[in-house]
Structures are given as structure tokens and as C-alpha cells.
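Where a number appears in this text, it was derived from the coordinates with a stated rule and is not lab data. Bear in mind that the values here come from a model prediction, so they are computed numbers and not experimental data. Cβ atoms are built from the backbone, for glycine too; each structure is taken alone.
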Structure 1
């Protein structure tokens, strides 16, 4: 169910997406309200689950993670229990940074970040394709990221 948000709430969300580290006073100034009601609104947005959390965006290559790849995974059987089992398995794979259940020729799309090609290949061969109920795995190595927005367009 979509939340009922007013113009101030939307401004708060836009500003926090741009800079989640700003103080409440700075946020209040940017959205045009005083600090106490701004803080109440932010807490309300957090409690409603609209703001899920705050995090630092890290530069993966500077940390030694130079490879980004996507894996399209097809399962042998798509029963509810098999889909849930695969989704649960992804939780234990640190290389998989995001996972989506998708429609089409694959059942899951995995966003993977690895130190290098060898570690990614080892994961695909020794872990992913060896997982129970996995039928097909198609991988795509990225060349270069051309756009990076972690924002919801509001």
C-alpha cells in the first residue's frame, strides 16, 4: 500500500537520499520547516518503513573488488518451497550483493561483486551451479558502470 505523503515529506526524502548524514537542523532548513517537526516527520517515515536505514556508499574497486557481474539463474522446479530455498541460499553468499526473483527466461537475477575473475568463476562453478535445484546459469561481466543512482525518483 502506497503511503500518503505530503510535499514536505517528499522534500525530506529527496534531501536524505542526497545526503543522509546532514543534521536535522540542516534538513529542516532545506525543506522549509523548523527542526522539531522535521525530526518528528523523519521518525514517522522511519517507523512507517519508508526510510529503511542509512548507509555509506563504498567504492568497491578501491577496496579491491574490481569485478561486477550479473547472473541469470533458472531453477529446475519453481514451486514455492524451491523459490524460497534458493532465495534463502543467496543470503549466505557474500559475493551476491542483491538478488531479485524475476519473470521471463530466468527465475533470479543476481548482482555479484568479486575481487577478480577467478573468485567469481569459483563461486559460479563451485557454489552457484552446485546448488540444489539450479538448472541454468548465464553470467554477464560488466565493462563499465555508466550510471549510479541509489535514489528513488520522487
Structure 2
């Protein structure tokens, strides 16, 4: 098999995610610091670095340079993801609580969105999310702000 493209295993999104996490830890960086180097938000940078979004070329190049990753990681970061996740409710307490919030308040959110906008959904494609700390006398709060374009269901 002379010069076959199949002799070397190809780098995957999981491989790059693992390299990013190792580099982040070794360099002692936060997601905000890494995001600053990519020119994207911390939420988007983490999601793309973990393989759940595709990263624009300039951001991918900046991430690879900042974390001293192999050049091949640029094209992997730019690949379109397959968005599949475990269907079972996760056991990680932080992620589980987010599931719990949607389980308890999801129907309320849906009802209020539809009352305000009509029959449709909030886009998770044309979407922004910000996570910030809010000081509070009873203990600091986590503020999750999500904005997504309203998409009306077609009535064809």
C-alpha cells in the first residue's frame, strides 16, 4: 500500500476534544481565555472544541495555535458535527439539573413562547447563550441567558 491515505488513522473530533482538554489543563487556561484567542464566545468555543459545533477556519486556526495542537486539528474543528447524545438522563448533577429544569419548566416555556410569538419554536441554530455569575445575599447565582430566533411553523 504505497502512499495510501488509509495507512494512518484519521484524527477525529473526539481526538481533538481530548487534546484541547489536555492543553487547557497544562496551560492553566479558562474557557474565557481560550475563547478570547478564538474571537468567539466561551460557550461557542467550548461547544466547538468538544465537537458539537463546527468552528470557522480563522477561529480554528487561532485555537490550534494558542493550544499548540497539530495542524490537522484545524480541519477537524471545521468539520460539521453529528449531534447525537445519550438519550438516558445523565447522572452528572449539573447536567441532570438542566434536564430537570426543562422537565419541570419546559411546558411553561413552550406555552409562554407560543403565547407571545405564535405556533413555533426557538431556534437552537440561530442562537446565543451566555453564562454569568450574579452575586446574591443567599449565595451567588448562575445566570443562563439564551436567545434564539423564533421559527414559525408553516401552515401549508
Structure 3
């Protein structure tokens, strides 16, 4: 597999705008560990190896455990996540799969039980942003560093 396009070179102003959105989400006040869990879970759903690699690495750097990262795709069956994390992960999955889920009321009520209205907006922007990054990385075939090193 090789990279299709280099969007940072082809459309630098648009990619700069994406970077600004990313910075705003990162500085939103949501817990850094939660941000990385959400980014990793959405990236798993979207099949974005580049982003899964990046965000599991970032999560580890913040102190996330291997055990929690290993079972993230099966978080519903694991006791390792807090109620707040569970609400965020349910919201992440539902918003990521919006065409299939239509973000049902029960998921909304779950997230409302753990997040303020402002935090729900921030969380939704986080999910929207990582989904945009996933679509960029998958569409243009960004190659995560481990693969690039192994191929070289």
C-alpha cells in the first residue's frame, strides 16, 4: 500500500483549518485520557490503522494501560471503564455510525447522565473531528510509522 495524495501539500489552508479544529478540541477541557480513548475507538470503527496507531501511542504516553487498550473494542463487556468513559464510548460509536444508529435517545440520555450540555457539544466535536481525520487518512492511505519502517 502506498499513500495516494499529500493533502498537506495540495491543500495546505484546508489542512491548517483541520489542525486548528484539532487544537480547539484538544484544548476543550475534556480529559486528555478520555480524548485518546474516543479517538482510538472511532478509529477502530473506521478501520484507520494510522489513527489507531497514533492514538494508542498517545494514550500510553498519558498513562493508559495496555489492558484497557486491548479490550477497548469490547468495552461493553469489560469492567475496566468508568461510567463517564462508557457514556463517551457509547456516544462515540453512535455518532460515528450515525447513518446506522441515528443517535438514539437512550444513548443521548446515557451521555447526559455523565456530561454537561457544554461537554456533550465538546465531545460531539471531538467525535466529528476524529471521524474527519479518519476519512482523510483512510482515503489518502496514510501509512502509520511502524508499517512505513517495515516496508522501507
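Calculating relative contact order in percent (Cα under 8 Å, 6 or more apart) for structures 1, 2, 3 picks out 3 as the one with the greatest value. Please state which of the structures 1, 2, 3 yields -0.42, -0.61, -1.10 when log10 I(q)/I(0) by the Debye sum over Cα atoms at q = 0.09, 0.11, 0.16 Å⁻¹ is computed from it. Clearly, the read-out refers to 2. Looking at mean count of other Cβ atoms within 10 Å over residues 33-40 over structures 1, 2, 3, structure 3 comes out largest. In this comparison of 1, 2, 3, the computed figure -15000 for helix-only ellipticity at 222 nm (-39500 (n - 2.57) for each DSSP H run of 4 or more, over all residues; to 500) is attributed to 2.
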